[in-house]
Structure P
Amino acid sequence: AISTVKHIKKAFPNCELIAGNIATAQGAEDLMKAGVDAVKVGVGSGSICITRVITGSGVPQLTAVMDCAKVGRDYGIPVISDGGTRNSGDATKALAAGASTVMVGSMLGGTDESPGTVLTKNGKRFKIYRGMASLGASIGRKSKETGSTSFDDLNDYVAEGVEAMVPYKGSVVDILKQLTGGVRSGLSYCGAHTISQMQTNAEFIKMSRAGFAESQPHDVSLM
């Protein structure tokens, strides 16, 4: 990755280049020294990613963002949080931890605008959602690149992602309204008008299991 970054930046010096994914401060610094304009942070945190299980490699997403963002501030290079964002609260915490951008996948996976086949199971609608390191995605890429796929290719491939279904959600507009609304509210709780202000004001604390349970709806029957 380092040599590729250097080669691309040399060939296209005016091209803005994002590289990743990494999950450690050292990985971030290596890419930044190589000349990237931004780094993507996240190894094994995605909903359909099994990299940590298969390879034993990865860092919890919030910790990875915090560590890489510290290096990014020293180099003046932004970091992108990629993976593990299940709701607007996760996005807010990633931004507060130092990310300049948050990528989402499964949150939008069931929308009309996302790719994937719509299925009906037990009267409910779902859409196919697969990881880019899944077997199915690998077969698709291999077929496009070479025009064919052999059984040997499939036997040799070690998948680091899975194929799954997510509930059908309709238009992406409604999802984005809830997402951005939650982030805006998160900024207000930090007394911030901007993401940079939130990163200055935010304070992270450890939460116990009891505290987490208290954060959820409790002592009621949900409708």
Structure Q
Amino acid sequence: MAVLKDPHWESVPSSLQKIFRYIGRQSFSARFYLAGGTALALQLGHRLSVDLDFFSDHDEITPASVKEITTILQEEFSVSLVDAGLGGVLVGVEDSYVGFYHYSYPLLVPTIELEEVELAGLLDIGLMKMDAIAGRGGRKDFYDLYFIAQQIPLEKMFAQGAKKFPYIRQFDMMVLAACVDFTIADEQADVETTPPVMWEDVKAYFSDEARRISRNWFE
């Protein structure tokens, strides 16, 4: 497994770094990989991210699993249960949120190791961000996908959608339509990024790309 060189720790608060490193030293962490905004920020350094989202394709987050994880976290931190449901749990750890989720969709590229924690690669995070946007994602999701698209073109991500989400019909069409629906994101607070990118520029990018890609698909 490749090791992440020069991680962007400046994108993660010191309190969350402590939680991250502690989880990496625990045996249960081998069942999970980190995705979401923090996994992306550690790789790109594009924005501050303040929570941890762990995913597993085989840990179904049963009551026994939740008890194991929370008991271990309580040995070091103040922990509170925020939300628990079928296949997922969100806990408050000190002043941060940490989620553990059962996620059956496959990883398409190898994970990257950092401090004994596996991070999802840019392609997998990008496709997960597409899925979030299709489900009425927020402004941070658009920003994250925008920065990923500077590394991996949207068309290449769309081409892998059926492999990542084989049971979601017309995934590409759903995402393409959602990429120009800014109804929810327009109402949310702006996102500070490095380098700075205005929200209007992000919207213009997705609007232009959606038109270009749709022309290519339907010509």
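I have 19 for relative contact order in percent (Cα under 8 Å, 6 or more apart), calculated from one of the structures P, Q. Which structure is it?
The correct label is Q.
For percent of Cα pairs over 23 Å apart, which of the structures P, Q scores highest?
With respect to percent of Cα pairs over 23 Å apart, the highest-scoring structure among P, Q is P.
Could you tell me which structure in P, Q was used to calculate distance in nm of label points 7 Å out along Cα→Cβ at positions 7 and 39 as 1.3?
The correct label is Q.
Which structure, out of P, Q, was distance in nm of label points 7 Å out along Cα→Cβ at positions 31 and 103 calculated from, if the result is 1.6?
The structure behind it is Q.
Thinking of P, Q, which structure, once semi-axes √(5λ) of the Cα gyration tensor in Å, for residues 55-110 alone is computed, gives back 20, 14, 9?
Going through each structure in turn, the value belongs to P.
Any idea which of P, Q comes out highest on distance in nm of label points 7 Å out along Cα→Cβ at positions 47 and 63?
Q
Tell me which of P, Q gives 1.73 when you compute Cα Rg over 2.2 N^0.38 Å, for residues 119-206 alone.
P
Each value in this text was obtained by applying a stated rule to the coordinates, not by laboratory testing. Given the structure is predicted, the values throughout are model-derived calculations rather than measurements. Cβ atoms are built from the backbone, for glycine too; each structure is taken alone.
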